[in-house]
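> These are the structures, in structure tokens.
No value in this document is a laboratory result; all are computed from the given coordinates. No experiment lies behind these values; they were computed from the predicted model shown. Cβ atoms are built from the backbone, for glycine too; each structure is taken alone.
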Structure 1
């Protein structure tokens with residue numbers, strides 16, 4: 001009987017463990033889109049965000065007390081606050097408000113535009129340059145955004161649901177740029193825990209309204225809020241930190257292309273949403289542009 005070397009067995013275990021963690025992250029994050037729309041039937045958008053992240057912050061705080069990671073240095077506190085404000089508070093306010101009128105599948109596909117926004121931020125502030133293919137990919141993806149937005153109430157007009165979701169995509173892109181320095185210093189899990197806590201504190205003005213809504217809601221709403229606080233916020237980020245730790249940022253980012261299809265399936269199973277042909281076509285166009293950007297879009301920084 002042939003025995004695999006210990007190193008090969010370890011690699012095999014890591015491979016399967018990483019794929020399981022990736023699947024957990026994608027399913028957890030994908031579930032947020034339809035579950036938020038379901039919870040919005042019982043709660044207003046901002047109190048829902050406040051309740052969701054109060055749950056996530058409690059779990060994060062327990063983890064911090066248990067693991068005792070490196071505490072944030074004074075000079076890093078403004079960046080943590082900014083990450084919590086942009087990546088948790090602003091993102092979820094815009095996202096929840098937008099999902100009042102935008103379908104789950106359309107929202108997930110509009111959010112998938114955020115890597116292109118990250119590229120523009122890198123060009124504007126980090127000295128990176130886009131190749132001709134990068135600009136082509138950007139225009140292609142934006143055409144997909146417009147196509148999806150026109151299928152939703154209000155189109156891309158200011159104040160429309162689609163415009164709010166695109167604003168959430170901008171928030172996600174800015175958050176991803178801002179938190180990179182913190183992850184390098186504190187690690188992905190500790191950084192995420194601190195940012196979840198900050199985001200929940202910034203949503204504190206809506207805690208009372210959230211509690212009032214929950215006090216008159218049925219157990220189904222409580223279950224939805226707990227699901228949102230535990231799975232997309234805590235399990236999703238924790239599983240993804242494991243994936244990035246084993247595959248690296250570049251290799252793991254390719255798996256994010258599976259998030260929108262995962263969301264479309266979950267939206268159908270959980271909420272009975274069936275995407276229109278225009279939404280599917282627009283999503284395919286967005287993802288094609290993002291793929292083109294990632295493959296051929298960036299030029300190396302200029303020497304000197």
Structure 2
């Protein structure tokens with residue numbers, strides 16, 4: 001099996017990873033990584049670097065200087081007790097939390113770990129894409145900041161180097177008249193991976209869409225979440241009307257590439273994506289209009 005290293009601080013963790021890379025892997029909440037190791041879906045590492053001692057420094061949600069900053073070791077439960085579950089501008093975080101695993105998993109899963117898993121089932125990736133989030137990556141060689149969209153390469157493949165750790169997620173504080181929604185569809189309500197998931201972010205001005213951001217668990221042939229940029233452009237400047245919703249669905253159908261597998265056909269997934277888009281646009285519009293989660 002593997003040995004576990006418990007670092008004294010972030011510097012110790014980064015030095016250990018650099019020394020033993022690529023035979024050492026960082027362990028956050030473990031709700032994803034340990035299952036992958038158990039099921040032999042990834043090679044068994046020689047060392048796991050237990051990041052729990054770093055939570056005192058990397059677990060936080062703060063809004064300052066026009067930026068929202070989330071420590072990578074913040075659990076989903078801790079996020080649920082923050083402003084991200086209290087302000088209409090971040091309503092999608094409440095939606096994602098309610099659909100994420102079980103309460104036991106929410107207590108342990110970290111937002112950084114969910115991002116690092118990099119699959120179409122990484123709910124918080126889909127949501128954070130519409131907030132145009134940026135990641136801070138740290139190693140003994142320094143810090144680099146990358147957009148979440150650029151961080152993702154393909155399923156379980158990112159630009160994260162073996163000796164790096166995600167330490168923070170950040171995005172600009174949304175303006176007024178902004179809200180979001182996250183919708184996950186499956187055949188049951190609990191413990192779902194999601195046949196289709198989508199996130200919608202709108203800023204409105206005088207009843208029209210000033211800015212639209214739309215993401216799904218999959219847009220292209222890569223099995224990772226992505227932005228539906230053509231669909232975003234299609235509805236920008238429009239109001240939420242039946243005509244706009246129909247055109248949005250048509251635009252999404254043109255740019256989305258779905259796949260078939262044992263779970264569902266590509267045609268079914270596309271139709272459900274269009275349904276999520278329609279429902280999400282109406283939901284976010286109503287949240288902005290009425291100020292109700």
Structure 3
């Protein structure tokens with residue numbers, strides 16, 4: 001039996017949709033903290049197990065009889081200790097194999113968001129030390145994050161961010177979910193680490209050129225200063241922490257931390273992932 005953690009989140013729901021599409025219902029269950037949020041799964045006849053990562057004791061029953069556990073990383077500010085406790089609970093329940101979704105980055109020790117993201121790698125270390133079988137999926141930046149960083153008005157006013165010439169091999173969340181489902185349904189992945197990235201390694205100048213072709217407008221990329229960008233985010237009412245995270249993510253992009261392209265996503269999908277043009281058309285909902 002496979003258990004899908006984070007099943008009501010965006011990546012988790014994409015995995016569940018693909019498992020159902022492949023006729024795997026009955027071979028997997030979903031883990032949810034809130035029964036109301038999991039109502040759709042109840043209605044589909046998918047087994048739902050309720051537990052809360054912040055209360056590890058609640059995981060014992062949820063993990064009972066589970067052989068393979070998809071552990072999608074959480075967004076908790078207490079992620080490190082929280083995730084270690086989940087790993088311990090999985091080990092105690094007799095889970096054989098954990099598939100953990102982490103972070104694709106060149107060097108976490110030199111990352112501008114090291115203190116926030118190092119917990120991914122600490123969790124990997126804890127899983128290795130547990131003695132359970134493991135597979136690590138290090139996910140690149142979601143294509144869906146592009147409008148969140150550059151703004152949805154990029155399709156009309158271009159892109160103004162302090163991103164330099166840094167490149168990111170973005171991938172659609174739906175395709176990451178599909179690839180993850182494919183992996184869960186097949187053997188041969190134990191002890192492997194995959195960098196889940198797109199095939200197109202795109203700079204902000206590349207993005208604006210693609211948007212120009214898609215919209216028929218002549219758009220520009222302006223590599224503005226961090227202060228200008230921070231001032232614009234503050235003026236828009238963004239809270240301090242998201243501003244910090246966005247700025248430091250851009251620093252990592254600019255310094256090449258995300259320039260980590262691989263063919264692992266293509267291999268797991270069995271086809272090339274979406275092109276930059278297809279991704280931007282989808283995440284910006286560009287009408288033709």
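> Thinking of 1, 2, 3, which structure, once volume of the Cα convex hull per residue in Å³ is computed, gives back 136?
On the way: 1: 180; 2: 126; 3: 136.
Computed on structure 3.
> To which of 1, 2, 3 does the computed value -24500 (helix-only ellipticity at 222 nm (-39500 (n - 2.57) for each DSSP H run of 4 or more, over all residues; to 500)) belong?
Corresponding structure: 1.
> Which one of 1, 2, 3 has mean count of other Cβ atoms within 10 Å over residues 48-55, as calculated from the coordinates, equal to 26.2?
The value was obtained from structure 1.
> Given 16 as the derived value for relative contact order in percent (Cα under 8 Å, 6 or more apart), which of the supplied structures 1, 2, 3 does it correspond to?
Answer by label: 2.
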